[in-house]
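Pasting the structures here.
Taken together, the values in this text are just the output of simple stated rules run on the coordinates, not laboratory data. This one's a predicted model, so the numbers in the text were calculated from it and none came from an experiment. Cβ atoms are built from the backbone, for glycine too; each structure is taken alone.
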Structure I
Amino acid sequence: MAKAKGIQVHSFFKLGKAATKKDARNFKFAALLKTLPPAPASWDYDLAHPKFQVPMPMLGNDQFGDCVIAGRGHQTLRFETVEQNTVIGLTANDVLREYWKEEGGKGPAFDKGLVVLDSLNLWRKQGWRAAGRKYNIYAFAQVNQKNHTEVEAAIFLLTGAGAGLSLPKSAQAQITAGQVWDVTSGPDSKPGSWGGHYVFLVGYTAQGPVCVTWGQKQAMTWAFLDKYCDELYGIVDNRDKFLKKSPLDLQLLDSYLHQL
């Protein structure tokens, strides 16, 4: 994003993650792993698959608080490079149509954001239409965001992960200045002082995760994730691709889903 003197950040970066919803039934990603395969020291799905040149559109998140579905859109784009070996024609209209649907069909007058857990359940059970087709996920599991090895594994094994952040005002200034999201001090460092936001984690470095949000990649430190992430999910797109030599305990996962 180009820097601009006097930029009106509030009109460019829209938030939209509602308060985190807890559910004791959430499957834990650590329990899903039969073994923890070695992950590389750094990883970025786009850098690992340069032939696709996956775009990073805004997906309406500069105008509306649709970050939960925008994050889903960025992950779906990458899921489908695996499934279809191409970049699907996902549009902002696809994202906004699903956003208004999950908001209750009231449209832009009711732009209040979404509960991540509720939206993930709808993605799994009902799916959504994008680029002319319906897409479902097979399952999702809660990741311990303070266990960085677990976070790296989720990103590396599952083509990224979804993170809910309780952003401080300091993050607003940092992204406007083109800086890494990092922990600061003072009143602007209070969690949630800017608002709730959902992002797609596309990779990580030794410094911390890298997310796709607001039409760009934004790096953050591990300390930032520890302080401001209040929910993180590994999302399983297609069970079948994990059948051979899978690091995931699919029998356990199938049993869990059968009980829901």
Structure II
Amino acid sequence: MVTLRADKVYLSRGGRSVLEDLTLTVRPGELVVIVGPNGAGKSSLLQLLAGTLKPTRGEAFLEGRSLHRWSVDALARQRAMLPQGADLGFAFQVIDVVLLGRSAWPGDAQSDLRIAGWALAETGLKGFEERRYTQLSGGDRQRVQLARVLAQLGPPGPGGARYLLLDEPTNNLDLQHQRSLMITARRLAAAGYGVVAILHDLNLAGLYADRLYLLAEGRLLVSGPPAEVLALHWLSQAYGPCLRVQSDPESGRPLVLPAS
């Protein structure tokens, strides 16, 4: 089966263990969310899946081949990552920022514009094409950067499985746009993308994810459906006795709240 997979990875930095014996698999057609407290190793794991970090031990694979055996352009056409704090200091028009995502493709200008337009529509930015990036709010800049990585992958369809990696993508977004982004992630997964995201909001994670991975101190505590992972037993191990869990009356999914 085609997958993006980190297999028994270890990562050390400056003599300190960051990740220990951790395995994670993302398949086309699903939305996987990584959760856990600060310092759990979530962003490091995502960078291993992107191929921007090499594990100390273990390996990350795309379609059964080590990420470090892919050419830069070929890998860029199969997976794209939106890192934390992605930004740009130049007053480019929005359409030009999104078109930066097409640099790994040997397409023509007309095709690139069509795909950039699709990416802007997916992120709710249709009509923003000629606006200056530096004049946008932080939330709108975040959505432009998401459109850029979507343009990098292109619309779901022929050409092999594609993977979208999102590191805290709801940062700087208001509640409406957080919901919109997660709906977009679900829609892309349903269309055949493999999507993996890091979220701090456990309720967003529980509402939209197919599977959750809960990390703490560089180790995987548990993975599985939200109803299994967002159980007080596991959350207490990761976060301490500061949370309570109840069932959401509308969705039936777990609802995580601060302990009184």
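A few notes on this one:
- Taking distance in nm of label points 7 Å out along Cα→Cβ at positions 170 and 194 as the criterion, the top structure among I, II is II, with the largest value.
- Test item: percent of Cα pairs over 29 Å apart calculated as 31, pick one of I, II: II
- Parent structure of the calculated result 11.8, 31, given that Rg and Dmax of the Cα atoms in Å, for residues 74-129 alone is the read-out and I, II the choices: II
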